[in-house]
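Read-outs throughout are calculated quantities, based only on the coordinates presented, and are distinct from any laboratory measurement. The shown structure was predicted, so the numbers you read here are calculated from the model rather than taken from an experiment. Cβ atoms are built from the backbone, for glycine too; each structure is taken alone.
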Structure I
Amino acid sequence: MPQPTYADLAALVAAQAVEIERLKVKVAELEARLKANSRNSSKPPSSDGLAKPAPKSLRRKSGRKPGGQQGHPGSTLAQVARKDLYEELRHEPVACGGCGAGLACAPEVDVQRRQVFDLPPVKVRVTEHQLVSRRCRCGQVSRGVAPAGVNAPAQYGSRISAIIVYLYMGQFLSKKRTAQALSELFGTPVSEGTVATATRRASGDLTGFLELVRGRITDSPVVHFDETGFRVEGKLHWVHSASTGKYSLITVHRRRGTKGMDHAGVLCGFAGVAVHDAWAPYDTYSRVTHALCNSHLLRELQAVADLASAGESWCWATQVTDALLKLKKLVEVAIDAGRDHVDAAPAATQASLLRSAALLGVRQNKARSTKIMAAHHALARRILDRRDDYLRFSADFRVPFDNNAAEREIRMVKLRQKVSGCARTLTGARQFTAIRSYLATAAKHGVTFFHALVQLAEGQPWLPTTQ
């Protein structure tokens with residue numbers, strides 16, 4: 001084998017240097033992917049597995065002590081008045097604990113009250129409706145009319161139907177466990193088919209409610225929007241949420257983008273402030289004023305800071321984070337003081353710091369020679385281009401700092417998927433989202449799940465009366 005020449009060795013070294021640089025970039029990308037967790041990305045906490053990151057909230061200290069705050073009503077079990085007692089049992093001492101003498105005629109000096117809260121034995125009550133027929137002198141036979149909802153020789157009443165839907169849709173038990181729970185608690189046989197039938201009837205009576213809520217949300221000044229993946233029929237579908245402080249509308253569709261959003265029926269007619277993440281299809285709705293979620297932004301900035309070199313004493317992403325949180329604090333101070341605007345000078349200072357840091361982020365990553373640099377450049381560029389949308393919370397106090405309200409709406413969807421794995425049919429998924437919309441809206445108006453479901457089972461669904 002001939003000895004390599006100097007030129008051959010130089011070419012080999014140059015080729016190896018190029019390969020080493022390529023591998024270094026690849027390693028950096030893989031390390032960035034490994035460092036992604038629920039704290040610095042949109043990954044859910046469940047994806048962290050056993051290697052969960054050390055607890056580190058993106059929020060700063062509030063100065064308040066942990067636990068319930070002063071003025072919080074609490075929910076400690078407390079004794080009730082004697083008039084509210086079911087029964088009163090007296091326990092007399094048998095004999096004196098000192099000398100052993102009888103105490104039948106001894107004076108009473110004190111009574112210590114101890115109350116036990118419990119349920120009586122539960123048994124299903126069966127009411128028979130007898131439809132009496134009578135023959136008139138003219139020969140005509142007339143029969144009595146059953147009350148509304150009494151349609152079969154044997155059926156479940158509204159309260160049992162409400163409990164079925166409550167356990168299945170409200171508490172996310174499976175059909176089998178819901179049927180088993182009803183059978184064991186009340187001693188009445190309930191099948192999985194009965195659970196499915198009760199759910200179908202409940203969702204079928206919500207058409208008017210859903211149209212009312214859709215209209216109320218569309219007419220609202222500020223609305224939260226979000227979407228999340230949901231397995232239906234073994235395929236990826238998308239659950240879309242639109243919500244305010246009083247109303248929730250949850251829908252499911254095969255598409256995540258504008259087709260799914262238009263199917264929900266809110267954004268296509270909405271002209272207020274839409275709070276959402278930076279998912280591009282939201283920006284296609286030109287009548288909408290956009291407000292971007294800063295919680296998403298803080299996680300993206302944290303990811304940049306996590307990848308910064310250990311020796312760096314300053315990171316542009318950290319400065320953007322600090323400016324955002326200080327602006328948030330200025331808004332909180334103004335609201336607590338009863339003002340409708342922030343102090344102009346300190347707010348302008350923080351906005352300027354945010355802009356200058358984002359400009360440096362663009363400059364540092366302008367080469368975009370790696371995927372990481374390209375992502376960081378795109379983030380800094382978005383902060384500059386959408387600065388007004390990110391800072392809208394500081395100019396309009398109706399707009400929140402984040403989109404956590406929308407994320408709370410879809411959290412129950414993720415919980416349902418975690419319990420059931422997926423929805424077997426699209427019809428079943430739409431039944432689920434309709435009932436969740438109903439229950440979430442009722443809860444926002446102070447109506448309990450069970451009370452709302454009893455009304456629904458009676459064929460008279462609860463409806464919000466005010467905006």
Structure II
Amino acid sequence: MISTAQAPRLQVPVPWWVTVVEWAVIVGLVVTVVALIWRCARRRGHAKPLAHEAGMRQWVSQVRARWGWDAQNLGLVLVDQTTRHQVDFFSGRVLPPRVVYPHARFEVAPNGLVCTLATLPGVGLEEVTKAAEHLANAWGCLRVDVAQDGPGRLILRGHLADPLARPWVIHPDGRPLDTWALHVGVDEDHNDVYLPLANLSGMTIAGVPGTGKTSLQRWWLCQLAGHPAVQIAVLDGKVSDPADGDYGTLKGRLFATCGDDLGEAHETLEQLYELMRARSVWLRAERGTAQFWDHGPTVDCPLVLVVVDESHTYVTGASRKEREVCESNVWYLTKLAKEGRSRGFVTVFVTQKQTADAIPTGIRDVCQVGLSFGVRTMEGAVAALGDEIRQYPEIAPTTLMGREWTGVAVMRLPDRAGYHRVRTPFVSEADAARIVNHYGPLTQTPRTLRAVDERATSGA
């Protein structure tokens with residue numbers, strides 16, 4: 001008889017970690033499903049990116065993927081010689097030196113891309129700037145600008161088009177300044193560029209004729225004319241009678257003007273210097289300080305803007321007598337530039353070429369802001385912006401020679417590193433005359449200058 005009893009089952013104990021793995025897989029699947037549902041819900045709440053935006057992101061992703069290849073072929077890598085004698089553990093062969101790539105972070109910009117690059121020994125501003133043209137070709141950009149953003153950090157901007165090549169015409173509305181900062185224009189990222197006037201000693205503006213120097217002055221006068229705590233003086237070295245020059249239609253808002261006559265300019269500069277000296281006494285007596293900007297401009301003690309257009313006219317002379325007057329003019333202009341900051345004077349020196357024969361280096365070197373429209377030679381660019389502009393040949397003002405670049409300038413701001421290209425607006429003479437002369441009743445001779453005139457009259 002055959003027994004029907006079943007054989008006993010073998011029970012193999014399950015390790016504890018199997019249970020843990022099972023639960024981990026279950027929890028992971030649940031988290032994944034929840035994340036997918038949340039992501040889909042989030043996408044529905046956002047607008048779908050435009051085809052242009054998607055294309056830009058794809059292009060930047062391709063540039064990012066090729067960065068290692070581009071960096072190695074352009075020599076923007078570090079060959080670490082300290083690793084040249086390392087031996088492979090398994091094969092025993094000597095390994096080649098390790099190649100270190102600079103870390104780069106690429107982001108989409110309105111007009112191209114922005115790359116934040118970490119420097120390496122032997123791979124810094126100079127090396128990357130030299131490779132900028134090749135990087136532009138590799139990335140498909142019009143040009144690549146390189147700037148030092150801080151210790152060990154560079155900013156590379158790749159431009160697909162030049163946003164500053166388009167003219168910009170504005171019609172001022174005559175509103176006075178809200179803050180003591182002049183609007184200069186817009187930069188390549190369409191950001192407004194402002195020039196703070198507080199504690200500013202002076203500025204130099206260079207550029208060949210027809211590049212936009214006078215239009216910028218008109219734009220600044222339109223901003224300042226409506227403020228009762230501002231008084232303006234202009235020395236126009238382009239004409240004999242200031243009424244016939246570029247500032248003739250703005251004369252109603254100027255408390256002092258003169259043309260290219262050296263004697264007349266000498267008298268005007270002497271008056272301005274005496275005004276500046278008398279203001280020091282007034283500040284100490286009325287405000288208890290020698291610093292104008294501790295309390296800022298007021299109607300009783302206004303900011304004085306002095307525009308010296310074609311400044312070379314007043315510092316160069318042919319005859320012996322003219323040279324003596326010019327030496328005196330240079331002395332007054334130097335005093336205005338060096339001592340005007342603490343006394344509420346801002347002097348703007350405008351000339352075609354900021355070389356030593358047009359504006360003495362003692363004046364040029366103390367002006368905190370330099371701005372240059374198009375110039376023909378790198379020597380002219382260096383004179384206007386400093387020797388460091390040689391390190392930025394791709395944005396030097398020598399590249400701004402052409403009608404499409406009228407109104408575009410390269411400038412260096414006191415609170416921003418490097419050089420920046422700025423598109424300044426075009427303001428017509430008629431619009432400037434309408435705005436500036438509307439505020440003609442605000443023109444008055446500063447109190448301290450009237451006191452100087454009274455002392456001179458009584459002495460005579």
Structure III
Amino acid sequence: MKMVNQKGSISLKPQKSNVPKKLEPLFATPKAHNIIEGGRGGAKTRTIPELIVDIMAVAPLAVICCREVQKSLKESSFRAIENEIYRQGKGDMFKVTREAITSKAGGRITFIGLLQHTADSMKSYEDYHWAWVEEAQSVSKNSLDILIPTLRTDGFFEHEGYVFPLRMFIYTMNPYSWDDPINTVLPESREDTQRIVINYYDNPWFPDSLEEERAEAKKIMHPDEYNRIWEGIPYEDSERAVMSRKAVEDAMNRTVSDDGSIVVGADIARFGADKTVFIKRQGLQVIDMKTLAKKDTQEVARALARFAEGGRIVVDDTGVGGGVTDKLKDMGCTVTPINFGSNARRKKKYPDIISEMWFDMADQIKDIGLMDNRELLIELSGRNFKYTNDERRKVESKEEYKKRTGRSSPDLADAAILCFYNRGQRVSINERI
């Protein structure tokens with residue numbers, strides 16, 4: 001291994017030709033924790049073995065390949081690694097036994113089930129560098145709490161123009177629910193964690209035989225089951241969700257009249273990891289979306305004015321959004337500021353305006369058209385509510401959503417509800433601006 005002092009100390013290649021574009025961040029910007037999630041056919045179990053074998057052939061990389069329960073090597077990634085060794089024509093560079101796979105360069109792979117280990121028994125793996133955690137959606141919090149402190153090697157190394165941490169975890173998973181322990185142990189808000197989503201349609205080598213299987217599955221499977229297996233979308237908690245996944249999907253598959261005025265909903269970023277999101281509709285049809293990151297209020301206001309094309313702008317006026325509102329007014333834009341912390345107009349039904357806005361959109365979802373966007377689908381159908389002591393419906397806050405799901409801020413969803421909010425009145429095609 002060619003050691004380097006710090007990440008980024010050498011020139012990185014722009015892309016790796018034999019890796020799907022969606023997985024390039026694993027090579028170009030690897031973090032300590034890399035969560036790769038999605039449905040079947042997303043090239044996860046091809047790319048990770050390829051990377052591990054490629055490095056082990058020339059360097060003493062030590063890797064733990066693990067899952068929650070492993071009763072035999074048949075239940076592990078052993079076969080995927082072995083097949084990759086021979087696919088690359090490197091059989092003479094590796095030794096394969098029932099206990100481990102080693103390379104002449106000094107690398108080694110061990111296959112374990114995490115459930116059978118304790119903090120003490122895991123100490124024998126402290127000199128390992130990487131861990132590939134398969135079926136990570138099924139790994140318990142206890143197992144993660146034991147595994148993560150085990151790897152302790154600091155530093156970085158260079159391989160084929162890329163710089164990787166010596167201590168790195170790769171988690172591959174097809175999410176089961178928002179309550180999967182990995183979502184709370186490693187939320188997206190952590191700076192040392194990146195989440196990569198890849199599905200069959202992102203895989204340039206997705207085989208025709210698997211496409212036939214997928215198409216048949218879509219015909220016969222329950223939509224929730226199909227979405228989880230093939231799209232990597234967790235099961236919804238339908239009893240507590242403000243909007244059902246089916247209602248949101250129907251809106252994304254529906255095209256309605258775009259006659260009427262332009263309205264833009266703008267959710268303004270408050271923190272470094274948050275995104276500023278604009279969503280534009282004409283009439284009842286969403287026609288465009290735009291995302292910005294790390295822009296000051298003046299830049300955001302100018303971009304928002306251009307995006308709105310003279311239409312009405314409904315802006316999240318909370319916190320830094322107030323500066324955007326002031327600038328838009330100075331520019332002569334038609335602005336409706338909304339403070340998410342203010343009271344609802346219908347106080348007997350909702351304790352705050354954010355709850356009122358969410359349920360207003362839920363009431364209108366059957367009549368509107370949305371753009372097909374996986375993240376928007378997850379965010380809109382993933383927001384929960386509860387009843388207060390006086391029987392009013394209260395939507396969970398952004399912080400509660402992030403803590404429960406481990407996901408980043410639901411900025412797309414909040415921009416959407418701003419876009420369709422009309423002060424407690426039903427949005428119509430000919431609404432006045």
Candidates I, II, III; helix-only ellipticity at 222 nm (-39500 (n - 2.57) for each DSSP H run of 4 or more, over all residues; to 500) computed = -10500; producing structure is II
One of I, II, III was used to calculate percent of Cα pairs over 31 Å apart, for residues 169-352 alone, yielding 16; that structure is II
Comparing FRET efficiency 1/(1 + (r/R0)^6) of positions 81 and 377 (r between Cβ atoms, R0 = 35 Å, to 0.05) across structures I, II, III, the largest value goes to III
